[in-house]
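Take a look at these structures.
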Structure P
Amino acid sequence: MTCSVSQEDHWVETPYGRLFARRWRPERGIGEPPVVLFHDSLGCVALWRDFPERLAERTGRDVIAYDRLGFGLSESHPGDLSAHFIRDEAERFFPLLRAGLDITRFVVFGHSVGGAMAAACAARYSEACQALITESAQAFVEKRTLHGIRLAEATFREPGQIERLEKYHGSKARWVLAAWTETWLSRAFATWTIERYAPALACPLLVIHGEEDEYGSALHPERIARLATGCSERLILPGCHHVPHREQAEAVLAAVARFLVTRQSDCPDRNQDSTVSC
């Protein structure tokens, strides 16, 4: 499907501060529930770049991305992140976004830690969640994940590096970096697992992971796929690292579009694994 896509910016008032959201609407939409994007630990709406527009164009669905509190154009987070920040996003903040943008049913798509947040939302609001897509999501605190975070933390100490974050997060940049590194490297978070907030996933599930992901081994997509009580698919991308929607965008777009159409047919091919190259 190819069509023009319009773009709308929204501000959602919450008791904790204003959330910024952007919605992409395909001109010839198919009338299906929107895809809601959950960004990664350093991400924001702007860092999705052109992916949401291309996703709306390809699927015919509205696509909504938002900046979590403390990130991007949203207002500052009300304090430090707790070790339960993934649960908090699903329980406290996502319902406010839904109410503010009048979202009833939805598809959730999460990148990195956003994948865990999307899974928590899919589990908690199973009656409203039509499908779940995770991309480079973590399922537990792996040594490989912590090693990647420590390397990134060291890189951001170099001259000029924090300015990369300030471009997107402004004066909140140092908070954003600390929220990621200090939370994941803390003892309080060491025992976190995705099963804690998403013990089972009733909706159709697509798990996307890069074979060379520096923040998580193949154990993560395997573990996430096992949560599905219905149909699930795993897509492992050779030569791909932590940001498939940027590194191999066409493969991701094609997989998501096909998956959502298949989902409408009750997922006749259940529990599939596939490896593709671009």
Structure Q
Amino acid sequence: MTSTGPYEIPAHVHSALLPQSTRLVVDRRGSTVWDVQTSNDGRYAVKLGYPTEPHPWTAVAPAREAAVLRQLDRVDRVYSGEWDEGTWNAQPWHEGVSLFDAWQPGRHHKHPKEPDLADAHACATALATLHAAGWAHGDVQPNHLILGPAGAGAFLIDLALARGGKVPDIFDFQYRGCLVHYEAPEISQSILEFGTATPTMEADVYALAASWFISATGWRHVSYPDDAERKEQRQAIVDKPHRPINVPGPLGKVMESMMCRNPADRPTAAEVCGEVRNAF
């Protein structure tokens, strides 16, 4: 079954949260997300999953993410359940701006401005914290890195693809990659060969560097036509070296090491934090 969103918040979820206001945030790839302000329980991101072609697993992704969040014990107000088209979850809203939007003023293909090291450190810290808990994210990208208000650090959101613990079989599914613009070569290679891959912390580190690169320059880490099919995109990532890192300042050197072809040669997220902190 294939559905088309966006979808309104189901009546039983509406009754449970009692929204004071709602705002449609996004609807794409099998997920409708609402920003919901309640009168007495704060602000929530409400995600409604529904099946798409060729990705029916999007219907159960919200329930899977809720299971991950509960194991991480990062938030104490995570709700989930089923609805007519799939599953849903409600989790506390993270106030802030995405990495991609935050670095937009300095973004330039040939002459980017030196990125904000505090922002970069906050992003690396969020990833290192997840890794320290034993989880690989599997979908690190600029829009999943939310820079909070001053002093609040960064939040790494959208954990539906994360691996590191047991989730209910009914809501689990194989990992078939993420947004290709941020895939590490070994992930793309595995998907091309086998149709699936295993998210790793090393691939997350590569994806973080690719996220910094596109946010600072506007370039994808590997060149391929804008209208290329996903198979062609992944083949380019496997066959080609990444673009030259033309990001000025100390972060460029750190990014070079994070995007090594050999996963074993990449620094850990914790090591990236140390390198960026020492560059202040």
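Upon calculation of mean count of other Cβ atoms within 10 Å over residues 108-115 from the atomic coordinates, which of the structures P, Q produces 14.0?
Among P, Q, the structure yielding 14.0 for mean count of other Cβ atoms within 10 Å over residues 108-115 is Q.
Tell me which of P, Q gives 0.93 when you compute Rg/Rh (Cα atoms, Kirkwood Rh).
Answer for the origin of the read-out: P.
Consider the structures P, Q: one of them gives 18.5 for mean count of other Cβ atoms within 10 Å over residues 44-51 as calculated from the coordinates. Say which.
Of the options listed, only P reproduces it.
Thinking of P, Q, which structure, once Cα extents along the principal axes in Å, for residues 52-147 alone is computed, gives back 39, 29, 27?
P
Rule-based calculations on the coordinates, nothing more; no lab input. These numbers come from a predicted model, not from an experiment. Cβ atoms are built from the backbone, for glycine too; each structure is taken alone.
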